[in-house]
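We did not get these values from a lab; they are worked out from the coordinates using the rules stated. Note that the structure is a prediction, hence the values are computed from the model and not measured. Cβ atoms are built from the backbone, for glycine too; each structure is taken alone.
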Structure 1
Amino acid sequence: MHKGWRPLRADVHVPAGGDGPFPVVVYAHGGAFVGGVKEMGPWGSLPGRGIAVVSVEYRLAGEARYPEPVEDIVTAIRWVRARAGDYHLDSGRVAGWGSSAGGYLMARAAVSGGETGGRPLPELAGYGADLSAVVLHYTAGDMSGVVAAAKADPALRDRVGPSIELIYGRGLDSEDLPAIVEHGSVLRAVAVAQRLPAFLLAHGDADRTVPVEQSIRLRDAVQARGGHCDLTVVPGQDHAAPVFAEPRIVDPTIEFLYAAWAGRFSTERDGTRR
């Protein structure tokens, strides 16, 4: 999907029943920016519930630096709309879903308005990159906070430091890293976005890699702008725990997606569920 040294691929999973056009979720996998594959993810039951899934690749750290992976996600969303007729997809009902690193990229793409600083592929430039809704699992909304925490906690530095250094092209202690990370902050982008999709966040309160406070801050930022954002806090669960693919998380997510596509959300003071 993106011109470069390797092609970026997407798997398109279309519901077996019905003729469409089907609403569609664009999914970005996790993997700490350095790994993961498009076959990963908690989306397996969606086609059986009438929702198509396009699970996409993006350039990993070591291949590209921020904001290039965000550009890949924006390109994927445009590609879905360009090829909607080929796969019986509804270009008016497109949502995003991302886990961990993929969640950060999806969130950043969702609030960018399609403007990431890169140049759209000419054949896709006429297609929109907006999303009706975004689902984020254990995602860093404030990467500056992650960097600060990694500097203060040797164990966290070991877990996330190498990925951060690769994706931003600067060491954790580099003087110019804070400015680059702030530019990539989802919170900063939310504060200035002209349009916000509806958000659904899920995060474990025992997450040792991306603390749950990251999702709390993102929820608060979206709601402060008058947007809709629900947060499901999962007690006792760590980063990327199997529970995030279980029906108790996925079934309400499907309900949320259909509600977003129906335009049924209104602003709420506190969307936290436990």
Structure 2
Amino acid sequence: MNTSVRIAHRMSAAGIAYTRMGRGEPLLLIHGIGSSRHTWRTVMIDVAREREVIAVDLPGFGLSRPGSSTVSSCADALAGLIKELELTAPHVVGHSFGGAIALELGRRGVARTVVAFAPIGFWGAPGVVWAQMALRATYTMSRSLRWALPLLAKTRIGRTAAAGLFYGRPDAIPPSQIIEDAEIFSGATAFSDVCEGFGDYVFTVPDKLCDIPVTIVWGTRDRLLPAGSQARRARSALPNAQHVCLDGVGHAAVSEDATSSRLLVSDRWDRA
């Protein structure tokens, strides 16, 4: 295990902003809609003690330049980054929209292992409509009430209103994290395009995912992508994958239960 961790913040030739930490087998981290590489901050620091970690901002999010923001186009962009950084079959972990991108990279044979937290694409038509409506409402609220967030985050009711869509227990989330999440969410320039594109994406053919270790993770209190129906579809589509449910956790499992998330990520290395 490394006792020191090197950190570098870079921009790829194609305009993908990323943070690179640690040494060892490479791990690529992909955030979800309305987020940024910052969502992995806790996991990154821990994992970088024993692996090389690359956390990216998807096109139009964080510090990355705007670009096409479909699952396929983002997978293209990250496959290009993997080639640019001369990474050989990295472990890939993604959340939500990023979870679908991680699965797409695995499907193409680019990833050594895949862990997908609450990935989009395992929904029916009602699930797509609900996700789009809920996300748009939260996005609008986070922008229009930006000035009031410090006050809202101080109360249990305010935290539930601001973050109840993403956290299983929003009242237990520190106010500073609620504010930070909302600021990143409201500043996501590619949000509208990505959200609109949800209606065109459904996970279909596993292809090379059948040949690598895959883990699909859901929170039992995921209000955005309810585990009851969507986890069942994921099990049917990927019967050979490991399917895990985190009790009491919402959509933002990586932030809400960083310890379990870290253990699930490292478990894939041992199976590769």
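If Rg/Rh (Cα atoms, Kirkwood Rh), for residues 139-194 alone comes out at 0.96 when worked out from the coordinates, which of 1, 2 was used?
Answer by label: 2.
Given a value of 1.33 for Cα Rg over 2.2 N^0.38 Å, for residues 59-162 alone, calculated from one of 1, 2, which structure does it belong to?
Working: 1: 1.21; 2: 1.33.
Answer by label: 2.
Among 1, 2, considering only distance in nm of label points 7 Å out along Cα→Cβ at positions 75 and 203, which has the greatest calculated value?
Once distance in nm of label points 7 Å out along Cα→Cβ at positions 75 and 203 is tallied for 1, 2, the winner is 1.
A value of 4.1 was computed for distance in nm of label points 7 Å out along Cα→Cβ at positions 19 and 107; which of 1, 2 is the source structure?
Corresponding structure: 1.
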